[in-house]
Structure P
Amino acid sequence: MNKFIIIAFIILTLNSVFSQDKKVEELEEVILPSSKLTRYSVGFKITKFNDSILKSNHQSLSALLQNEVAIYFKSYGVAMLSSPSFRGTGASHTAVLWNGIPMNSTLNGQTDFNLINSVSIDEMTVRAGGGSILFGSGAIGGSIHLKNKIDFKGQQSHHFLSSYGSYATYKVNYRFKSSTKKMFTQIGFGRMSSENDYKYWDTDTYNNNGDFFNNNLNAVLGFKLSEAHVVSLYLDATQSERGLSNTITAPSASKQDDENFKLLLEWKYRKNSMTSMLKLAYLYDQFTYYAKRSSPNLFSVGDSKNSLLKYQLEYSLNTALRLLSGIDVSFNQGDGDSLEAVHRSSYSVYSLLNHRVSHRFHYDVSVRKEFSNTYKIPFLFGIDAAYKYGDFIYKMNASRNYRVPTFNDLYWAVLGNPTLKPESSYQGEIGIAFNKKGIEASANTFYIASKDLIKWSPNSTDDVLNGAGGGLGAWTPKNIYKAVNYGLELGLKIPFSILNVPFVSQANYSYTIAEDVAKKKQLLYVPKIKWNYKLSTQYQKFTGFYQVLYRGKSYTTSDNSYFVANYTLHNLGINYTLKGFKKVRPVIGLQVNNIYNKQYAVISYRPMPGTNYQLQIQIKI
């Protein structure tokens, strides 16, 4: 019955849209800029990183986010798996989207940020809070959006970046961009490699199986067929090879090769009050694991192939009302030594209404229903709002969200559990933001209640009697626990000057409780306290920054008896623009990380590097 109600709702919505042909006069947006992501997120906390920040980033994308926003990254070491966590939720509870297409692995539900080349994207947006209605499975804690931009400004540019750093770490990136009034072309290539053989603390042991390289090729083509029609093609391909580092207590001789390929065709039609967008995408991921890299003929392999269709129609009903409706269709396949040619298909329909009651008050109402051939997904709904009063904006949002089980959860040979239910959560948030004369401040408090969370745990006698695979004591996935997450996030940005030298002081603080409801214990690897601070300056040909990152202790056992100790890291960077010729202005930069040589780990028994540096040069033409 719900199926027909939702489909009827969408059809009636679209019908009402097409029945109006009144041309809309746009009013000035006073709360948020008018992109789709922000327009339908008026009550959410959003942080944007522009092209210049991403291109000048000396470190990995995960390190950039770790030092700039209130996200915690669970990292197994330099170049190894590094996945984000919003507000104490798991890595698979963060949706990552590439040009609007979800890119979380269907095998494990995560996105490895050490495999993303930050130079290959033009804009990154971080949206805290539940977003399953717009972004689908996994958007429980938050979402991260990676975007390539297309313009038809009639210009041409070259961008070259190269760096060398500690442990024989090399990085090189090149990007070419050209556009006319009718065509846009962008092609980029990047490579990073490292011996990564840093010394472990107070020992004679080195990270001697941590070497890696990754190559990235990306391209964007845009064709302006007319003033109303634009067709775009996006491609991104990554190849990587990395040794899986040894721990303090156990040696390692294994390695993993990864291949990732993403292709997206987009057709956008815009006329008067209507915008129509169709996306067709194909994503391919493959890993090959070698237990001993010295035995290349002994390996295990797994891959996933995802085909997606997304259609969105946005219509301005009048000067105050906007409506966005969409249909998502996906077909996922998985195969490998531990998965035997499995697949699933799903489609969803959703609709969002943005109402601008006045220039001070906006709100959104949204619904989504998804249908799958493997499980039943709950009906989703959400509301968010923003009210501007003086220099303050008051925000709130509430929604229901979900995450579907991964292929590994459902179909792993012998141990998978095909009867798993999707995880679901209810979340709410209240926030306030202040902006005056460049001073920005924010405070957000949140609450997330989740149920049917999936956990791999040893089989009990009852589990075996109920048909769990693997026998007594075997680790299998089960919907076995509930969790609550709540906390506070604070942000402050203050510009000032000393002797006519401008500075910007920026800080973020988060306090997070993430508890297993039954055990009343903090969830694993969720620090209660995390804060970062950055002091930056730009004067004539110099730019520089000083960063501080503090991460509180995090527990490594479910009874909270063991933990990884808290740590504080300090980084320092400086850039200088050289005198060039014509329009060429080379920029050289030096960044020193962990300048006080702090001994620390993010994961137990996996030491991170001490003091290390990177020297970088950028040339833009």
Structure Q
Amino acid sequence: MSGRPSPEELRRKIVEVVSKTGGHLASSLGAVELSLALADVFDPEIDRILWDVGHQTYAWKLLTRRRKPFSTLRQFGGESPFANPDESEADAFVAGHAGNALAAALGMAVARDARGGGENIVAVVGDASLANGETLEALNNCAALTKKIILVVNDNAMAISPSRGAMARFLGKLISNVRYNRVKAAAEAAGHRLKLTFLRKTYHSIEQTVKSIWLGNAFFERFGLRYVGPVDGHDLEALKDALTVAKEDKRGVVVHVITEKGKGFHPAEANPSRWHGTGPFNLADPSAQSAGPSKAGWSEVFGDALAEEARRDHRVCAVVAAMKDGTGLADFAREFPRRLFDMGISESCAVTFAAGLAKAGARPVVAIYSTFLQRAFDQIMHDVCIMNLPVVFAIDRAGCVGADGRTHHGMFDIPMLRCLPNISIVQPRDAAALKAMLQAAFVRGGPVAIRWPRGTPEDVPVSNAPLEWGCAEQLIAPNARVQLWALGDQVPKAMAATKLLSARGIEAGVVDARFVKPFDAKLLARQRAAGAFVASLENGAVAGGFGEAIGADAKFGWPDKFVCHGTPAELEREFSFTAEDVAKGIASMLGKAGG
């Protein structure tokens, strides 16, 4: 791709690469012209362009001379799946979780003003992120702290699912005001015909007057920011024109851009939620992508289990933060539309909202990815745990998530939650255990966190013993000198490691720990009294994790660093976390101990 590529060339390249690597497709396809316009109007290596999430940055990567070729996207050792300042100066800030761009841009603008710099600071924020608390807090401070900042609102009326709430309705009103847009369109057409680019400022001043008449002073202008738009996000010249106006204006400016998620790729246009994130697919037959695994994944098992509980108890409800489909609750929402509450990209609000539900007698379940639960730690502590409220946290994507990398791995929920009084933390090894734990959580009362990994439950050829709160399950070899305490999806690995240890002449037992907190202190004490060597296996960070809780002699999990992207198998090999590594590590430690 030589020179400045066309939008069509960029889209072809993105679709071609994502068909091989998987990735976040629909959002990036919708932001192609916007990326081109930003690269044309601003200097990506001097001006600071902050993307609110990395989902929409694939065209930006192609336009800003990546260190690694785009074809290695999301591959181990290859290009990052999200905006990454370590990879390119054009990525001004890490962008994995929505909501941080405007606050970070405001900080950069204030620092620029203090040193007398002249670079432009631009935050590109999706419409769904606009209602995020951090974004609104930053918006509230923009005019007070800096005279010059540019906010580009990339409005496609969606997060992963369609945007909801008053902010979405407000933006829709701006887009759909017939009288204003009719006058605006006529003025734009005249300007383009006459090529009156030298009258750009005059045109936008007239637009400002028209907008005030028909819209009655836009929401953003009450925050001290000039509003420009709505602009057709797939009209490159109109975009460049609006961004140039924003660049030349001495005030803070909001540029409202209307885009179509999935633009240029028919399957993604028709179903942008389904194509928000995708695995590799056949370009000749993209519909085959929707087939999916034949066996229900963890998310689907959870969704079915929660629906069963909701049929039994009218108090049961679900709270999500723009992740209804991703957390397996699409069917639940159809069956119980009045008992699923989508709070948008507002995780902290979702947790406190659930606390309010619980305080008033409901039995809420907050369904959320592990990496996004981090955003609500204070609310879990202050609003749920202090009052010991019966809120269930259904933590999806706990542990290694693979190609999405360091911004999305769910490796820190155990260290984060384990320190909090009143909360219980459990992890099922299979589908049956997940259902049993969900039932037990409702009976238990108080806050309970149930965590499971990305993917599909693996069958373990051992029967499930009835679940008793706080009790682990000894699966094999209760009297063995070595005992492997494994959490959830690590049970199969522990079973495999015992076979490898047996080949070395070391008998080992396996304990399905089930409970991180409270862990089975009685079983552990019996094993310790018998002189057992205890090893722990957890799909989470070792620092502050389950192994530390039980005082394991050998702790296997993820290291004290931000783990890169790659397949789970590649990452386990890279960080010595395979069954072979477990067996080798235990054997080595026993050898050093004289055993």
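Name the one structure among P, Q that helix-only ellipticity at 222 nm (-39500 (n - 2.57) for each DSSP H run of 4 or more, over all residues; to 500) of -11500 was derived from. Here the read-out was taken from Q. Computing mean count of other Cβ atoms within 10 Å over residues 123-130 across structures P, Q gives 23.8 for structure P.
The numbers here are math on the coordinates, done by the rules we state, and not lab data. Remember, it's a predicted structure, so these values are computed and weren't measured experimentally. Cβ atoms are built from the backbone, for glycine too; each structure is taken alone.
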